[in-house]
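Asks: The data blocks that follow each hold one structure.
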Structure I
Amino acid sequence: MAILLAGLSALMYGAGDFCGGLGARRSSILAVLAFSQLTGLVVATLTALAMRQQAPGAADLAWGAVAGVCGAAGLGALYTAIATTPVAVASPVAAVTGAVIPVLIGIGLGERPDTLAWTGIALALPAIVLLTWGPAGRAADGGARRAALLGSVAGVGFGLFFFAVSRTSHQSGLWPLVAARVMTITVVGVFALVTRRPLVPSPGGLPAIVLSGALDMGANIAFLLASRIGMLSVVSVVTSLYPGPTVLLAWLVFRERMSVARVVGLALAVTGVALISV
């Protein structure tokens with residue numbers, strides 16, 4: 001069940017990133033962040049209330065707040081990279097870094113995946129790179145180093161988000177995700193206030209932004225549940241295969257060419273997840 005939830009999380013993260021990219025074509029990055037996270041806050045709060053989950057403890061809310069700060073840093077770095085640098089450089093760096101950090105933390109906390117799971121992880125990590133590899137990644141220019149740096153920052157933020165969320169207790173339900181969204185919105189709002197940047201999205205881009213926020217929160221919920229019943233070192237790698245759905249949606253909607261590297265990446269991803277699930 002943990003692998004199934006992690007796979008569902010990857011699907012929703014990938015679709016959410018695709019929708020967020022559509023929204024960012026018409027609105028500023030801060031506006032996309034603010035409204036997508038606000039949508040996620042509404043989804044998480046309504047779901048927690050509907051499930052009649054008990055009030056969380058201070059420690060769970062604190063872990064949620066830490067996750068919110070890390071997530072805001074990761075999203076800000078990734079969206080900046082998408083807007084100003086080669087995406088094919090930043091995206092794989094962020095995905096791999098975001099997968100490796102929870103694996104190392106999980107092992108440090110005593111998790112011991114079996115041989116098949118290690119083999120699946122070994123296949124999944126290069127799959128993440130291949131799924132987002134493109135011409136811009138091969139033709140590294142002056143912006144490649146900046147893309148790699150921003151991608152690394154984004155990956156660290158995502159990896160620490162995964163870890164912080166996984167440390168919340170089962171009894172806390174979804175309330176840590178509510179705390180995370182409140183913190184993310186606060187960080188984005190303060191940054192916009194200090195830099196005097198508007199947070200109003202264009203009307204044409206709002207539907208994609210709202211859908212992005214709903215999918216992102218759905219992915220967070222699926223990951224939270226997966227991390228509570230499975231090993232962080234395994235669940236985080238499966239979740240980090242989220243570039244796959246993004247690539248497929250780009251192929252279906254925009255008819256982007258599927259390179260050999262991406263086809264190989266998809267094959268490695270499917271094989272890796274199958275081995276991990278066994």
Structure II
Amino acid sequence: MQHICKICNQELKNAQSLSAHCRTKHKMTSEDVYIEYFLNGITPTCACGCDEKPNYLGIYKGFVKYVHGHASRVNNNWGHNSEAHRKASETQKKLYKNGELVIWNRGLTISDERVKRNTEGMMNHPTRNEKISKALKGRKRPKEVLDKLNKGMLEYWSKPENCEQRRLDQVEHLRTRQINKKSKLEQRFENMLAELNIQFINQHPLNGYLYDFYIPKHNLLIEVDGDWFHCNPDVHPEAIHEIQKFVKENDERKNQVVKDNNITLLRFWEKDINDNPEMIKTKLSGYL
């Protein structure tokens with residue numbers, strides 16, 4: 001099959017001649033020739049979705065389908081085929097024991113070229129994980145794998161310290177990422193503080209809890225409580241929903257934290273803020 005050089009229009013009798021011509025006359029690599037003439041200029045990526053370029057084999061064979069080691073992600077459900085996983089594990093253990101296989105980055109730092117190249121490769125493909133997940137979509141993990149994961153999760157969350165750390169992480173996330181996402185009630189109260197020229201801080205953290213407003217000048221914390229969630233006794237005298245019960249218990253814990261730290265906490269109800277804002281401003285001004 002004849003080919004025509006896109007640069008000089010010379011006719012070549014086959015792919016090998018085209019590759020040799022482009023390498024000699026136009027300083028192109030065989031890989032570049034294959035991409036330009038046989039793949040329409042599109043550089044191939046690994047079929048597992050990782051965005052990495054697989055190995056090039058030659059002008060007739062082109063590129064392999066997967067980066068070395070990545071085929072198992074698709075063909076073997078990412079190593080969750082029990083029998084294949086067992087055989088691979090036994091082989092690796094044997095190779096490590098004999099010294100034939102070593103961990104390539106053991107003892108290396110980011111200054112090492114190989115580590116730097118590996119890190120840069122990951123950073124240059126920001127959608128890598130998303131594409132891998134898409135390529136594996138619909139492939140169910142074996143029951144024994146799911147059972148093992150479930151057992152591990154149950155053991156992890158049964159420890160109070162892990163639950164507490166999770167709560168602290170969520171509080172920090174809310175403080176740093178969602179500080180501008182105020183409720184309508186918080187916005188109304190914030191406007192009142194602005195009208196009174198009171199300097200305040202939103203979402204102030206204290207011992208792992210967030211408080212709606214903090215007045216630094218007076219070392220004062222303020223919570224604005226929704227009538228339903230926090231069970232305003234004049235509107236919802238009894239907590240009947242699980243969310244209400246949880247919020248009330250959480251309020252009690254927050255009250256205790258403030259008390260333990262010798263800080264004053266003022267609470268204002270949604271109904272009062274909406275129906276009688278002047279009364280709220282008078283109370284607040286009088287206290288300050």
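Asks: For P(r) over Cα pairs in 5 Å bins from 0, in percent, for residues 5-148 alone, the calculated result is 2, 8, 12, 13, 14, 16, 13, 9, 7, 4, 2, 1, 0, so let me know which of I, II that is.
Replies: Answer by label: II.
Asks: When you work out Rg/Rh (Cα atoms, Kirkwood Rh) for each of the structures I, II, which one comes out largest?
Replies: II
Asks: Still on this structure, please answer the following. The value 10 for relative contact order in percent (Cα under 8 Å, 6 or more apart) was derived from one model only; which of I, II is it?
Replies: II
Asks: Right, another one. If semi-axes √(5λ) of the Cα gyration tensor in Å, for residues 125-204 alone is computed to be 42, 20, 10, which of I, II is the source?
Replies: Answer by label: II.
Asks: While we're looking at this one, here's another question. Looking at distance in nm of label points 7 Å out along Cα→Cβ at positions 53 and 237, point out which structure of I, II has the largest value.
Replies: Sorting by distance in nm of label points 7 Å out along Cα→Cβ at positions 53 and 237 in descending order puts II first.
Asks: Using FRET efficiency 1/(1 + (r/R0)^6) of positions 165 and 189 (r between Cβ atoms, R0 = 30 Å, to 0.05) as the calculated read-out, with 0.85 as its value, let me know the right label among I, II.
Replies: I
Asks: Tell me which of I, II gives -15500 when you compute helix-only ellipticity at 222 nm (-39500 (n - 2.57) for each DSSP H run of 4 or more, over all residues; to 500).
Replies: II
Asks: Assuming 3.2 is distance in nm of label points 7 Å out along Cα→Cβ at positions 37 and 261 as calculated from a single structure, say which of I, II it is.
Replies: This figure was derived from I.
Asks: Of the structures labelled I, II, one was used to calculate mean projected area of the Cα convex hull in nm², for residues 93-244 alone, giving 18.5. Name it.
Replies: That value comes from structure II.
All of the numbers you see were taken from the coordinates with simple rules; none came from a lab. Predicted, not measured: the structure shown is a model, and the values here were computed from it. Cβ atoms are built from the backbone, for glycine too; each structure is taken alone.
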